[in-house]
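Listed below are the structures to be examined.
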Structure P
Amino acid sequence: MEQTLDDITRIVLEAKERAYRETNNEPEPNMTSSVDWPINCTVGPGLEGAIACETQIGYVNGAKGWLIYRGYDIFDLCAHSSFEETSFLLLHGKLPTATELETFSKTLRRRMFIPKTQRLLLSFPVESMNPMAALRLGTNLMRQKQTYQDHLPGTPAEAPLHSDDDSIAMETVPEGKKNPVFQFLTRFFRPVPTVEPTDLVSSDETESCYNLIAGVASVAAAIGRVREGRIPLEPLPDLSFAGNYLYMLTGRRPTPLEERIMDICLILHADHGMNASTFASMVVASTLSDIYLAIGAGISALSGPLHGGANVEVVNMLERIGKPSSVKKWYRTAVEQKRKVMGFGHRVYKAYDPRARILGPLAGMLATENPELKTMYQTALALEQEVISHLGASKKVFPNVDFFSGIVYRSMGIPSDLYTTIFAVSRVSGWCARVMEYIENNRIFRPRALYTGRFDEKYTPLQDRS
């Protein structure tokens, strides 16, 4: 049966209905209101539980399986919005008008054309590099071509007091101020002038955010092309952001179904609370570095296997299981050997991940015409049933976003080593929004560590050490 775009909307809204039946509608009162700083909170290793800032951008309620962007439920955004509209919402705090959306979409499409950055990137051995390392490099090359940060000897607007002083006058006090002394945002971007500039100050900080959202997608697509021995492609004027990304990556025009599902994938990954990569971007930005380096830090954090690469392992695991009838035996062995079952459980969610609720049936829709992928999807459903029956009620372990996303990307013909770059293409909009919000009332991140070392050691001259 031929699937339509209306079928996708129906699937997402049905997922919303199931989610709402299983949860109530009360947010966490202690996590959804302003506070008077400083505050007391319980903190675990890795800053777990620490409250670092206030935000109006996104909210995750792991106990109930909620994901909210600027007040809008993720199900409604996936059913009715687009990645361009969602990015505008995250950056600007409101849904755009029709004119604003058209202008923003054209701006992103135009800025996906980055031939100078691509030429620089192709001078490196991209085909033999880890794709995330190449993406991190490409972001830095964008910085070189789109700003003058690396062209002239940089001098800070105000001299720091000390090389290790993190209480300098540039930042605001812990309670926050409306107007920080050092205007970090004004250094983000400067169009290339016809004469050599005398300063590095920009008049529009949002320009760099637009450049990064568009440019990271182009760099990621170029990396995929080069790894297959092909040349990068230019965006097409009649495709959406998601459609152009797929076209520039695969070299073929996506079907309307593929374009819409990729659009939803990008919406789903755009923001997700104070995760490791978002935190990394904000930490770098809080030092009054520039946003290109801050986003590069987010890409670096995302490249770690504990953060952005689990969907690759899910696909590999499903291939090893082979078929639905092998699931029970495989899972029993995995439990006995205490092996991790990839794609289940989440640091935050103790309910069914809302992103997985959406991606699951979409993966099934895409896999219907491919016997191999259909078998993989059916194997995934059998494994889901097995794990939930064993751990769902007692341990609150359910599928997470990675469990089905790999099947979706495989259905579109995307190589598995590029899956994490798709995550980055989407998350740039959330990283930019979080950085811009935080810097308005900047306070450099400076947690402490408990010292458990020794005291009163006596120095022994080198010649007397055995």
Structure Q
Amino acid sequence: MIASLLEGETLVQIAYLIASGLFVLALMWMSSPKTARRGVWAGEVGMVLAVVGTLLHHDVVSYDLILIAMLIGTAIGVPMAYLMPMTAIPQRTAISHAFGALAVGLIGVAEYYKLAPTEAPGSFVMWALMFEMLLGFLTCTASVIAFAKLQEIMPTRPIMFSGQRLINLAVFAAAIVIGGMLIFTPTSNALFPAFIALALIFGMLLVIPIGGADMPTVIALLNSYAGLAASAMGFALNNKLLIIVGALDGTSGFILAMIMCKAMNRSFSNVLFGGFGQMAASSAGKVEERPVRSMSAEEAAPMLDMASSVVIIPGYGMAVAQAQHRVAELYEHLEEQGIDVKFAIHPVAGRMPGHMNVLLAEADVPYDKLVELEDINPEMPQTDVALIVGANDTVNPSARDDPNSAIAGMPIIEADKARTVMVVKRGMSAGFAGIENPIYYNENTQMLFGDAKKMSEQLVKELHELND
């Protein structure tokens, strides 16, 4: 009995079954900060089991190339994980999607050339292969463009041109038509490179018109595409683990993208084809000169010390300055003085979903101090000080007050309603959406110009001196 269970194929299926269960548990546990660490461990163990099970598969006849590929991947992946700063996690996520999608696409190419001579026209396997390669290759190039925008290798603003939507539709339609022809005439090898090229081109065209402020949603959506491509590959290879894991990845990414769209009060079509930020870009240079009130850390510290309630609103500027630990120190000092301190978290703050949550968790800020947008806004009029640390678009009142704004209708943290607003910022530049923020010019706003990390350190120092 035991000997039969240990036979190669049976062992593979057992490993796949346990791995699938662990992936489901990982997704469930990672939905809560209290169990997130357990979820990460479950996912890691599940992935080890999945890899080991695959290596035991009867189709594997030589381990030489596999071992070389694993060593190369490890040599690249380990330094990326340890050396890449937290601010670059969105870029790393995007490029990981690109690599994963490329792997799916290339496996599809290998399977196509293997099966095309013998596979029956219109078979389910051919349908799965074409769907897998279409999603895989378009996700690859779309993720590369997202990486380039996040890394600011290319402009973060939307790149628009005349007839763009029609061209996008024509490229996608051509890819679908050629894919359909290949499904029913698998031996038409001459059309196959054109299908791949169109899928790659469409991926680029899909993301270039999307502005930087929409990148959190784009990353979630690309995650969904990569998962669906992997699931389709599972059907093509008759691999149940890939089907399950791809479906989990695809659906969770889609749900997350829906949450992001809701957070910005936008539809999928608006995100993918809206050219978010182009209105602001076209009006750049017409900014009206208005007076700005500023103060030093020495002047700001007494105001914070006398407050009874403070709401800290983090944004991407905090991530860039790697100021989360200094901000956590500021929070701890204010709490020690009996001041009620909360962190207001916007769901699309930063460059990826949950970016601020991850940074503050790294700095050991208690999770119960992180308050979502819809819960903190009713408290803002009674808040003594709203301390904005590197946030911009997520506190821009134009979204609420200006129907002509590029971000009109996007839910914001209503920091401007606090009794006093302090903004820690390097300068007066626009946010990732490329539009001006009127909150900087309000009478109750004081600008604290400088690096977020250094300014937080100075505030902590000044508060210590006041209370010693």
Structure R
Amino acid sequence: MPTVDPRRWWALLVLATAQFMVIMDTSIIGVALPEMQRDLGFSPGDLQWVFNAYVIAFGGLLVLGGRLSDLFGARRIFVSGWVVLIAGSVVAAAATTAWVEIVGRAVQGVGGALIAPASMTLLMMLFGHSPKELGKALALYGAAAPAGGTAGVFLGGVFTEWASWPWIFIIYVPIGVATLAATGLLPAAAPRRGAVDVLGAAAVTAGLALAVFAVVRAPETGWSDAGTIAQLAAAAALLALFLLIQRSVRTPLMPLSVWRTPGLAVSNAAMALLGAAWIPMWYFLNLYLQQVLGYGAFASGAALLPMTGLLMVFMTLITARLLGRWGAKPLVSGGLLVLAVGLLWLSAVEPTGTFLVDVLPASLVAATGMSLAYIPAMMAAISGVGQEEAGLASGIVNTTYQVGSALGLAALTAVATSQGADRLGDLPALTDGFSAAFTGAAAVAVLGALLTALLMRGERRRAGTRRAGAERVDA
């Protein structure tokens, strides 16, 4: 019988805090961008790289971070990731030029790519002994991700309006130091024998980074631009090379056999589409609040707090119980459909709308859908792998969510721009653009729901087993 760590719930608090901070780092800079542009001399075209530098480094290195976690010990990689994240935060806060700011953000992304998969491995080590406890732990841990994304918008508004933009990075230093001081609560594991697949890591990182780079640039340069086409072709070639390397080396970065795990492929597809619908929603909702309804940075962030509260309550108190009773498939598919309903509701926003009528009810419906789908999709993706591959599976599922988020945001930005979202001051045109983005995000969510309903296999329950959460999620 495995030894149960009596401090495991305190350790979970450390891991959930880490997840919250890593995801918050993708959103906290949003409302601070105008001030950063003025102070650091960003051109309008280059300003997006304050966001993209983090996302590309984070998404491109997550698989490598997961493999390093499995080979060298999750706690060691978790600590290393926080050291890197703190260093990147210091550089970003102290930057006086645009390129230094971009470098600091990229370093932050590297740190996040080490922290996220190591956190999931540590969670599996702490709670893998009990499916019921694992479900509760995943609910708390999973709630930290969307809550961090939404809270980042609010906190970014607080710091920007009441202090200055460097504080959105300075805040990571004391929290990082406190997290490092608490790592003694985390379990240690002996490093495993094996080598790092350097060539494979370079190929997949470059391929993912180039793909995201091409897509986020496409709305500006054009999808038919020769440079965009060449970048996408090169990204596809690098990812194909990565697969060939994984088939030929003795210690691959991502053993292709991991994809035989039941539910891993379809669950990752669901996570990618979930991110591609959810992240654009809060991004354009924030723009609607500020550019159409005239909210300030602080008020706009505060308007998104009801969603954060609902996410935290629903994920921690309800989703885990529903998962134990019904399994992953109906929750993922149903949650994506509920998210689509909320997005379609948001697509009816008006230039003369109000928060209570046009934003609040629809955003709460969308948040309910996210709350239903996120944890079951992640649980289905990792529940079939052994503890020795938990970091790898976590790296894969986090990669698909982040890359899906980046690609979805880039594509829907192009949709919104084509419908008028770039006409600042023209409220009807802005609203039409944002409405088109919400409609597109709803279509993405519906696609995810259909994919899950058709391809995800239902949970197999053992006869006579009635304890909620005691069965293995089999997607």
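Bear in mind that the values in this text are calculations on the coordinates, not laboratory data. Being a predicted model, the structure only gives us computed values, none of them experimental. Cβ atoms are built from the backbone, for glycine too; each structure is taken alone.
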Candidates P, Q, R; helix-only ellipticity at 222 nm (-39500 (n - 2.57) for each DSSP H run of 4 or more, over all residues; to 500) computed = -15500; producing structure is P
FRET efficiency 1/(1 + (r/R0)^6) of positions 93 and 229 (r between Cβ atoms, R0 = 35 Å, to 0.05) gets 1.00 when computed on, of labels P, Q, R, structure Q
Note: Kirkwood radius over Cα pairs in Å at 23.8, derived from one of structures P, Q, R, originates from structure P
Computing mean count of other Cβ atoms within 10 Å over residues 333-340 for each of P, Q, R, the value 24.5 comes from structure R
